[in-house]
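Where a number appears in this text, it was derived from the coordinates with a stated rule and is not lab data. Remember, it's a predicted structure, so these values are computed and weren't measured experimentally. Cβ atoms are built from the backbone, for glycine too; each structure is taken alone.
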Structure 1
Amino acid sequence: MFLVFVGSIAPTGHCEEYTPILFKNMEMVYEDDFDKNGRHQNDDQWVIRQQTTWTVNGGILTGSLASIDYQKLMQAKNDGHDGTRTVIFLKPVPKAFVLRMRVRYNVTGKKGRDRGSLIDLGHHMNSFIFRENGGVLILQKKKKYPLPKEFFPLNHWNEVTIEIREGELVATVNQRTLRFKDPLITLKSDNDQQVDFKGQDYGTVQIDWLKLYRGVD
């Protein structure tokens with residue numbers, strides 16, 4: 001059970017070829033450049049949650065909050081899924097995969113419950129949480145690995161590559177790479193074959209492009 005800082009290993013640009021670290025090869029499953037303006041609709045690959053609003057404009061997918069009426073309705077029920085943070089799921093994903101994307105998490109002065117900005121590999125299974133003062137990887141709500149400060153800067157565009165397989169995970173952000181080995185790293189359950197994007201309370205999430213691959217041994 002350990003974390004290794006690997007450093008810059010491979011380019012992460014949109015048009016550059018990428019050589020996976022955990023796999024011998026990879027096969028394209030899905031890609032999107034978000035080139036169709038308007039309300040985001042792709043029920044085969046995306047699930048929008050908590051009545052948040054996701055639209056495409058100028059090649060950028062942007063997630064915004066749910067309506068004030070919905071927020072108040074859920075808050076009256078004491079339900080934390082109240083649309084004050086923007087949420088979308090990418091699913092299904094392979095149990096071993098490579099995910100590459102250019103993404104931006106924007107925060108505002110209004111912090112709400114300050115749950116952080118989140119990329120979740122499997123629902124609450126392998127959770128990257130980013131805040132302005134640093135980040136953490138939480139495995140199955142049982143173990144925490146602190147991330148270097150500014151590993152994933154907020155309010156900035158980040159080029160991200162994530163690889164995951166049983167017991168191993170590699171995350172590269174802007175060509176800075178971290179590698180984790182831990183038996184708690186898993187996507188073995190069918191219910192966990194998804195990637196969750198959740199913004200900070202009252203913030204937004206933006207995705208410029210995304211590519212999903214199946215990892216091949």
Structure 2
Amino acid sequence: MTPEQLEKVMEAAARGELFAYFGYGSLVNRDTHRTDTFGAVRASVRGWRRYWQGRSRPVGIPISFLSVKAETDPEHELPGLLVFDRVENLPALDEREGNYDRRTVDPERIAVSNDLAVDVPIYIYEGKREHASETGHAILQSYLDAVLQGYLYEYGVEAVRRFVADTHAFDDTPVIRDRHAPRYPRHVTLTQEESRLFDDALDAHGVTYRDPA
């Protein structure tokens with residue numbers, strides 16, 4: 001976050017015009033953001049862990065998206081991105097995250113990458129259990145690419161490998177190869193090096209693949 005962005009964040013917080021949300025999936029990738037935010041900083045939250053949660057669909061196989069759940073170790077740290085947004089954008093974010101419940105995060109559970117201290121509401125989105133499919137779901141490669149690119153840009157190469165190792169349900173959730181005909185609406189463009197890095201990380205973990213139906 002630039003000094004100019006930081007100044008705007010502090011001014012908006014003082015006016016009550018600001019909220020923050022913790023991104024741990026596609027929201028880590030700034031290129032997927034669709035609202036005019038004030039900026040974002042690398043951060044971690046204690047007490048949650050990522051996992052793949054299937055979404056029931058009326059037609060076709062259920063698609064799996066990232067969610068979080070309470071971690072048995074309350075000190076477990078989940079890396080991500082803390083985004084500062086305008087209060088009037090909250091309904092648009094809720095609509096984007098329509099399959100998720102918005103939860104309030106205790107600021108003491110957030111650690112940021114600098115000395116930023118802003119007194120604003122902080123939210124995290126948890127997948128709605130009533131929309132979940134327990135079996136048969138799969139991950140869109142175009143969605144996963146956006147997520148991994150975000151972690152690569154924010155945290156570097158090793159974070160891509162840690163993401164695959166630390167996210168629950170990778171072992172029994174296949175990936176649908178839709179990279180060249182993306183189904184994820186906020187898909188991103190990869191370099192050849194990024195494609196190889198992501199594929200190698202998944203192959204090393206033994207992830208399986210499906211062709212698009």
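Could you tell me which structure in 1, 2 was used to calculate relative contact order in percent (Cα under 8 Å, 6 or more apart) as 25?
Values: 1: 33; 2: 25.
Of the structures listed, the value fits 2.
Taking 2.5 as the value of distance in nm of label points 7 Å out along Cα→Cβ at positions 87 and 103 derived from one of the structures shown (1, 2), identify that structure. It would help to have the intermediate numbers written out before the result.
On the way: 1: 1.6; 2: 2.5.
Clearly, the read-out refers to 2.
Looking just at distance in nm of label points 7 Å out along Cα→Cβ at positions 55 and 151, which of the labels 1, 2 belongs to the structure with the highest value?
Going through 1, 2 one by one, distance in nm of label points 7 Å out along Cα→Cβ at positions 55 and 151 peaks for structure 1.
Output the label of whichever structure in 1, 2 has the greatest value of mean count of other Cβ atoms within 10 Å over residues 39-46. Don't jump to the answer; show the numbers that get you there.
On the way: 1: 12.4; 2: 19.0.
Biggest value here belongs to 2.
With helix-only ellipticity at 222 nm (-39500 (n - 2.57) for each DSSP H run of 4 or more, over all residues; to 500) derived from the coordinates and found to be -1000, which of 1, 2 does the value describe? It would help to have the intermediate numbers written out before the result.
Values: 1: -1000; 2: -8500.
Clearly, the read-out refers to 1.
Taking distance in nm of label points 7 Å out along Cα→Cβ at positions 127 and 143 for each of 1, 2, which is largest? Numbers along the way, then the final one.
Working: 1: 1.7; 2: 0.7.
Ranking 1, 2 on distance in nm of label points 7 Å out along Cα→Cβ at positions 127 and 143, first place is 1.
In terms of distance in nm of label points 7 Å out along Cα→Cβ at positions 79 and 183, which of structures 1, 2 is highest? Numbers along the way, then the final one.
Numbers: 1: 3.8; 2: 3.0.
By distance in nm of label points 7 Å out along Cα→Cβ at positions 79 and 183, the leading structure of 1, 2 is 1.
Given a value of 21.4 for mean count of other Cβ atoms within 10 Å over residues 95-102, calculated from one of 1, 2, which structure does it belong to? Can you show the working numbers first?
Numbers: 1: 21.4; 2: 14.9.
The read-out comes from structure 1.
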